[in-house]
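What follows is a group of structures, each given as structure tokens.
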Structure P
């Protein structure tokens, strides 16, 4: 007789859904798993896009997003609702990914109910509790309450061990984002040659710590690059956050060769990454995905919890200073050897089998 364990998987934002989709797919195949998928909907529309892409229908939907929501209110809503779900579902374990408010509230609710919690993409650190905000605090606190720590890289594993996490609880798995990326990329048709043969720069920016003057600096750099060079074009999926979208449209909306669009579904976004010449982004996930596709990524942040890509030479921290951004972009556009070194470096984030390793570890620990 097969022993069955109830596994509750919580997702709240687009990156979480992308990175947990391979885990959900792998858990579906297990005869010992009664799988329950919970959507907190910390981000509503962008989460739903990814769930549809990966054919995931949540069993439970907390529908927690509110217009211009504040961290304290979101955290309180999620914690109370997660506690109710755990009491009702009585899971044998709960999984969540990354560093969002969803992860923090899920880990805390599990701790209060004494339910084992597994943290996917554990051990990322900048060492600055205020940067990125509030993500660094979220992942540090979640680590204090996790039973399973699924570290994406050797550095992440070392971070956890240095903090005193027992070694048997830390597992080096690779990053599930590479699983998702390879799954999607292999199904894409070869890109057609665009009518505009100029080199395309893909830009994404959304981080809270870049609101205000840092974002203004980034947008000034993008504007000057387009005005000064006729050999490039830009694609910018505009994040809907009210601190981002109006400024992007105000400063770049009148420029030729700048295409502003709504946030792309995951499959079109992967296609856009493949078509791009280089990528500018403050996203953590893009820092992992771009090197796997052979695309240099300039990181619009002063610090990163993903230093492996920088050390491997496939990513560069440029911050938000407009002149630094212009200089870094110009170098990659004008120096073929510098571009080649970044574009042909090895990705440090995994081989596409992270989800399988995670499920194997859980099966061993729960079933034997």
Structure Q
């Protein structure tokens, strides 16, 4: 009998994909993003529900599951958002934990922003989990340490009851090569996307394994700016090499982030892929050599999605799904950890 999971705030299903690779099958997925739910339905069996989770809880018959996974959106963490101090609305981790309890799950794995680890909200999460009988551990992990070609630090909270205590965080499978550990080096941008040809066209293709590998329509000014940024460079190189092409707001700002309008490096993991990776002004999203931002396919590969994973939606919707996903290689290691936790119970049942 296979293990089964419920994926809450599931997005496209990066976490489901990693857990499924370890033999934990998605039974139910819930999200309020219609395009993400369609993507989940394209790639996984089981029920998928699109809508508000609190409204769904009022009438839902929650199935039993071994595991509950997912990342309540960080907008729901009122104590992480100073503008929402005193907000009386229910934080989104509350229905998450309620479903973990009512589904009789023995393990939950929650993913969220790195800042969660040191927030008062985590204290509240762990207290509520304890009321439901869960012991908990929390840690910040880097997806690059688990085989994703991307530096992406996130807080993972694992809760368990009636199963073996986890070895958490999971032992890394890869390491920063500068640390000279006895592990394979971090996967690089070149390993992930170096075999892709230059993109053709500007629209989503159909029927091709790289159907998201389309370009954009940059202006002549944008192309000139791209060309002014050398390998590994960023907006400061643009200011030095082509001050006449530099936006006024950057000319006036002589300090700040070094990733804006930056090129990825071939020999390193990528920076964190966010939802607007197709806009170089938002981060280090220029191709290492070509004068363009990375494509949707390149972003998906840098997240760890295989080419045969099918996305549904328009360009912006798919970009949001990719940028919000949990890297499947990281999810797979968490899934492997959970299988080890569950096995003793299955063997003695």
### Query
distance in nm of label points 7 Å out along Cα→Cβ at positions 136 and 280 was computed and gave 2.4; which structure, P, Q, did it come from?
P
### Structure from which -9000 was derived, helix-only ellipticity at 222 nm (-39500 (n - 2.57) for each DSSP H run of 4 or more, over all residues; to 500), options P, Q
Q
### Query
Which structure, out of P, Q, was relative contact order in percent (Cα under 8 Å, 6 or more apart) derived from, given a value of 15?
P
### Message
Comparing FRET efficiency 1/(1 + (r/R0)^6) of positions 8 and 160 (r between Cβ atoms, R0 = 25 Å, to 0.05) across P, Q, which structure shows the greatest value?
### Response
Q
### Query
Among the shown structures P, Q, from which was the value 67, 40, 40 of Cα extents along the principal axes in Å calculated?
P
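Quick note: the coordinates plus some simple rules give every number you see, no bench work behind them. Since we're looking at a predicted model, the values are computed, not measured. Cβ atoms are built from the backbone, for glycine too; each structure is taken alone.
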